[in-house]
Structure I
């Protein structure tokens, strides 16, 4: 009853504030933003989204659009939960900042001080890597390297992190940026080691509860029990579909939180107030500056501790995007302008950056640009290039070739030391591949050329892949390698599956 009362009070405040902003700060009507979002939602064919804007210490815009599930009358509102994915990373660094304020850790402490079992590929890096390195993408690993270990997999987090020891770096330690989910997962385990409390429970007790973020869940399992929750959608071949698979809670720290725009506006108020909220202090201004200062150079932007740092029209903007199959989000704020923005969407094909750019220009009084149209055209060009590449791949296919062996000779268990096992079997007189730790990574293998087969995965998140079997000198299958040219966020080319002896 208490929770329902608070939601009712928030609803009343929301209705009183919607489209209202002090004249001294902005004289234009916020309904322009509302109209632009509605227009863009239709152009992008998104099922739904929600947007919130904070100015100083006030919520000035809060609204849901469309439906939570495509084809159903389930309106998105300001309390609808979405997966915020990598926007969870800033909550991880904020948790570390709280522990730093308490003297429980230093950013430059060695990771093995807290996780003595943790190993990198290079023993020297194992001994040297610090908490700061974990959360600034300086590990030397490739962007998204190893993500196949957790995305859609049944592995528990400890086993995932133990397999990191088999991930080969692509650059020397601390010399190159490589966006790394696995390192943030390790950071969450540092929190557990120090507090004897799970990542999610620590965040709930020290951030969510003090901020009144009652409609934010700390796991996918918990999200499934909530009523006002958005489905995740894909856009494929001009059609919208809903994903059925729910991510296992094995990647907390890198992702794991699910929230609504009403709650995230409280998080934005905290950031704009440099760690303070309604008279209390969540983390010190000293730690806030540590998190929001440039830590890693990326070319035209930088990375802090859990935040990307950009400069737009001479103003510093901190932001982080989040992406999971079927949901894209963005959380951003400008300390100089004292503005915060949250955009949550329920589709793989998302306009978050277009809407945020439009809003930043709006508040800076710049001429209006149709970012939605420009970015949608870029997306459509990218999709067309992918279609053309697939067509070219078929045109380049060597004609009239056959596999070297009868199909049963390709069957067996194959293993990549880093990832684990894959089974190749026969199903309906065709080769069938199943990634054993990842139940939805499976599909029929169709002969492409020579000893190469294509796979159209049963999981809608994945695009067509190609599996090349290699034979030994005796003509037996030795191993296979795999590439998925348009793969989203998974580097299949870092895998080599050796055939296991019967």
Structure II
């Protein structure tokens, strides 16, 4: 959409709100209140997420149906509202929603943007001119039975559930499956573990990957639980949660229609005051996404460290070569999928911090950081979903083990001395390890020099694969 909405850019029409006449671009379906918002709030930057606008449009459809059933809205007008709102919900009118998230903390300007576009489009469908609030009025008809204060948070829940369940969850579940498949493929590859970035006792590469798979699976369960906790919605609370101005049966009917429209089990909130004055459910959902980001950061960093090299790093993993890695060093290939994912994780952690602050800012009957809350949650969800998908398909799926390199590091590790402790004791084993390290020799040579074990006994004890319990996952 062009940013220029000056009179020179477009013929104008005059619309009115409670403060008087407003000049609106004739080619746009928004009305006076949206135009005022364009002039009075920062433009550009963080746009109101289309998912929120489309969810609000579904709410207008549900409300129109409910109000028609209650006899509060003539059937002909309800059909017009529904037809116009359906176009908004489909994304066909996305160009008529120019506002950013930097507006009223309740989301009033975006709710009115939807009301105005639906009313003006309904007028067009009825063969009338937009801007006259006839035959459909943005407040009296489209917003009937609602307030921004209950409709906007309901839309927030709807958009969040959709993003969590349709974008992030499938990506996490696919990654968990891919990691689990690698855990099985690497079950017999014995390698040296590392703690404190130092050599530790052996495990299998399969066991290492099983830990990654378990982390991601647990993160997915948390995200699913976070989405399910957002199914109660505060629609019907109107201004402060009491429901003043809405028919007593409105909420049950309207939420029932939302279930039918979305295919999700939205329910009336048991306490609407809590879901309008605070957004602890969204904070918890963000926390679940944050937990996923923390797990993904660890896994992606491990993968790129284990794949570092190819000759002068750890080099235990062979990562897919997706694109050239340097404009100056020929033949260089970088772990770019790991880097993209870790950047998205850092982004998500920052957005979560902002969201937590916003969630704490409820005052009395209303939290007034709503646009920021939903923007951050949807942005972090989208960033992770996209980069997790790339990491799964273009990195994890193609990972191979450099078995020769892994075997060489196992043979050189001093921490295999741990297997000797039952035979020679901790203190003597420590002497063996320190001597081998100082001489640049092997544990076997150090044992023979110190006389604590003969060659036959050492060889019988020093079996890296035998140091891994057979009952361990993928081991």
Structure III
């Protein structure tokens, strides 16, 4: 345990969801029991977790991916067969094919399945079906989904509720909770209790889920290549919230008070709705001290729980408070949840310390982060500035940011230009090209972002690629610097490359 004080007053709020459905009800009636399921793209974080869940629910599971990885090796070790010859279109006998969102309708194995008359489902539909006969819990929002899902999963595990968790990030605490022994990082946990999933809004995939309890951390403009307008995004979240059952049936939505467009999203809902935020008008009011990372959670003017976080940032205070509220509603011990949150060390690629690089005058700390939306960039840099305080050591906060998707960069360029104020230097490699058309590639470049940042007074430089950035960083860093590598693409290679280059020098 940490030395932080953990306090819970008066026990958790008893919500109707506790008595609406026994956590293990319906376990013998899973829709996948006895089916042969073949998964294309099985090596993805979510898909690999789903593969294990389907097998736990009685399915015979196998699959394919483009190339071997740690995740596919782990699946093979657990007895789930994985092949890597997708282009031939060969497909074993199966009752159902499940594909990741990255697999298109013309994929050779998909074409074979359709020619045989085998049903083909997207990942989200299959994930939603796993909630049949269970207590389904979904964590949605433009930002904070992975961290909040992991926090909640760990808290439920620490409280003895034995959850199943499927999340798009990995954590060494997820298997046994924050209060148990560390394990190799994983993005899944298979248990006999509630099914907790990260609910992604891209392409409206979260509409396929069947939650009884859900949260929406925030709603902002993103995936405009899919939705077209911010109003389209808001409407999609409204439709997601409408999936929840009535309050009498245990339906509960926890939603951000400040920036979740809650008026539109919650209008006409039959479920119970509770807001969480820093505003005293929120149903659950959060107090946060950035200096000590102490979090307090109040309801009706009375503090109900308090803990001190290991992970920095006001956004993580909200994430942890949301996890506490949901765990409380699911029947967890409030005190046990607070203790779990106090020991939470973060999900991988979320302000993750990769290591320290010894240089003349001290050390350089190298951090990896998944942030790729303007708000994520802004709150992460602010949290790192508060937590790392490089300026007190004569250092700088250096950000390597790889924009993700040309359409996202183009739609949000003005917002990106305002997001790097906490950084002293920004290095920008080419935009990661994914899902967009070739026409989008011609409409915006990393140089456009660099130009906008310079207009805002930020020292920014475009780079031709990762090797150039690693070489530039190797020559410019000094003792006290903090280097954060950000983005959803392969930019993670930069941080590891920088540490490897420094090791070779040493």
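Below are the figures for this structure:
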| read-out | value |
| --- | --- |
| Structures I, II, III, by Rg/Rh (Cα atoms, Kirkwood Rh): label with the highest value | II |
| Structure (I, II, III) behind the derived value 3.4 of distance in nm of label points 7 Å out along Cα→Cβ at positions 99 and 291 | II |
| Entry that produces 26.5 once mean count of other Cβ atoms within 10 Å over residues 83-90 is calculated, selected from I, II, III | I |
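FYI, it's all coordinate maths here, none of it is from the lab. Bear in mind that the values here come from a model prediction, so they are computed numbers and not experimental data. Cβ atoms are built from the backbone, for glycine too; each structure is taken alone.
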